[in-house]
1. Relative contact order in percent (Cα under 8 Å, 6 or more apart) was computed and gave 16; which structure, I, II, did it come from?
2. Here helix-only ellipticity at 222 nm (-39500 (n - 2.57) for each DSSP H run of 4 or more, over all residues; to 500) was calculated and came to -6000; which of the structures I, II was it taken from?
3. Between I, II, which one scores greatest on FRET efficiency 1/(1 + (r/R0)^6) of positions 53 and 117 (r between Cβ atoms, R0 = 25 Å, to 0.05)?
4. Starting from the value 1.46: which structure in I, II was Cα Rg over 2.2 N^0.38 Å calculated from?
5. For the read-out Kirkwood radius over Cα pairs in Å, for residues 29-76 alone, a value of 11.5 was computed from one structure; give its label from I, II.
6. Out of I, II, choose the structure whose coordinates give distance in nm of label points 7 Å out along Cα→Cβ at positions 21 and 37 equal to 2.9 when calculated.
Structure I
Amino acid sequence: MDGLKILAESTPVDKIEQIVPEVTFDDFKRIDLRVAKVLEVSRVPNSARLLRLKLDVGGIEKQCIAGIGAMYEPEQLKDKLIVVVMNMKPRSLMGLVSEVMLLAAADGPEISAVTLDRPLTSGAKVT
């Protein structure tokens, strides 16, 4: 895991040694986290783990290429409300441009997309 050093396989999460430099509140405010509605999902050809998500973020259509295909079938994500980083610099993966970054939690091989526990408007700011 980038930035985190696992002390032992059975170490509780709160005992993970933090080796990533701290950020200030002003640093955090620069990250534009938004609610996005998943409109369409498909597998990226020739990739076992990449999914292509078409998203609605407050009326703006964005594409996200996410490495969560080992944990999710495309139909599991359709119509979900997820959290994305809107102001991430676009990046090309397998020839497809990812315009936003989906937030997910990882615990060893398990990956879970960050979703909402109640319906909010697509594009809502996450603070």
Structure II
Amino acid sequence: MSTLPTCIVRLPMKTNDGRFVSLYPPTIVKSVARGKTFAVSGETWVEVPDGSTLQDADKLFCWGVEGRKHWDPNYTEEKNQWEVTGSKDKKYMVTQNGTDWHCECAGYRFRRDCKHIQNLKILFSP
């Protein structure tokens, strides 16, 4: 049985300053059939003047970490860090930034998860 994602993104949304919120960086597309130019990010297409650049497109979209603030209800700028001791007495820094975790150990670099993170999640689980 599959589980539903914790966050459902409904786009397009706009920021208070009128930019489109997107998951991806924008690009410029020229439609040969229509003879028009568009700034595109994900499913959002915005017609722009011919000759528009990526810098122009960036002004129309809010994406990456800045965009995540708008669509991820679990996003937080709260950052926690712990120094943990590994099995061979080596020290590693584990960082939690909202729902994202990171560790300096080799296991995390290869698997994007490690026992240091899992142990901290168990330690701080309600």
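None of the figures in this text is laboratory data; all of them are computed from the coordinates on show. Just so you know, these numbers come straight off a predicted model, no measurement behind them. Cβ atoms are built from the backbone, for glycine too; each structure is taken alone.
1. Label of the source structure: II.
2. II
3. Looking at the calculated values, the largest one is I.
4. Answer by label: II.
5. Label of the originating structure: I.
6. Value 2.9 for distance in nm of label points 7 Å out along Cα→Cβ at positions 21 and 37 corresponds to II out of I, II.
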